[in-house]
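So, here come the structures, one by one.
Computed from the coordinates by the stated procedures, all read-outs in this text should not be read as laboratory data. Quick caveat, the model's predicted, so the values are computed rather than measured. Cβ atoms are built from the backbone, for glycine too; each structure is taken alone.
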Structure P
Amino acid sequence: MEADEHNLPKDAPLRSLFLADKADGAKPDWTFNMLLKHGVRSCLEYAKNSDLKRARSLSNPDLAPHLEFVDLGGHGYAKVRLSADEMRTEFVCIPRPITRSEKPDGGPIGYRVLPTAGAGLSI
């Protein structure tokens, strides 16, 4: 997805499904995750207005009801814990690792997500 920021032509007909350009010329927002979770209408709306709430209101609920989380461009790691009763997967996303962090803790964290599934639930 990072390559799209540099290589996907601004006049590409499907660009809005991958990237939403900003009026001020700043780095575009990625919309591909939105495409997979919410659909084409959400991507096109976000690319037009940068209004996340409005874009999500156009989400197609039948598109991917099994998905709770999508980040195809994230960097980081996942830690999985399994027991007889539960599966917990912690996704830890870090900023783009362009240079190595010199901090002993590995540097800043972008976000953490911790989905769980109990016994009897399919994942």
Structure Q
Amino acid sequence: AVAAAQAQTAAPECFAVVRINGKQWKVVEGDSVVVDKIKHHWPGETLTFTDVLLCGRKDGSTMIGSPFVDGASVEVVIEQKTKGPKIFVFKKRRRKNSRRFRGFRAEVSSIRIMKLNLP
């Protein structure tokens, strides 16, 4: 039982830094990441991102792109689209009886990293 638990918590073989919607994410296979809304794609769809900025392996070898690593890609599946946490904005002007209270929830997509295709 201990060996099985250690095998599950073992360090991943490789990782990648990928650009998704203008932001950089460090990912490994099997990760679930919440990113800004991915437009024109729906839950269940599989996407391939080729904007891989950096790849690393367990043995310590690292490939840095300029700006992207040639031949590297990340396959993801969209799990769900939802809204993020509520952010409250409160503005007040003192002594003027002027207040404004607003709420905002950003649209987000939850994705799962299925496969890292590294050169």
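Here relative contact order in percent (Cα under 8 Å, 6 or more apart) is compared for structures P, Q. The highest value is that of Q. Computing helix-only ellipticity at 222 nm (-39500 (n - 2.57) for each DSSP H run of 4 or more, over all residues; to 500) gives -1500 for which of P, Q? The correct label is Q. Each of P, Q could give distance in nm of label points 7 Å out along Cα→Cβ at positions 84 and 108, but the derived value 4.5 comes from P. One of P, Q was used to compute P(r) over Cα pairs in 10 Å bins from 0, in percent, and the answer was 12, 32, 33, 19, 4, 0. Which one was it? That value comes from structure P.
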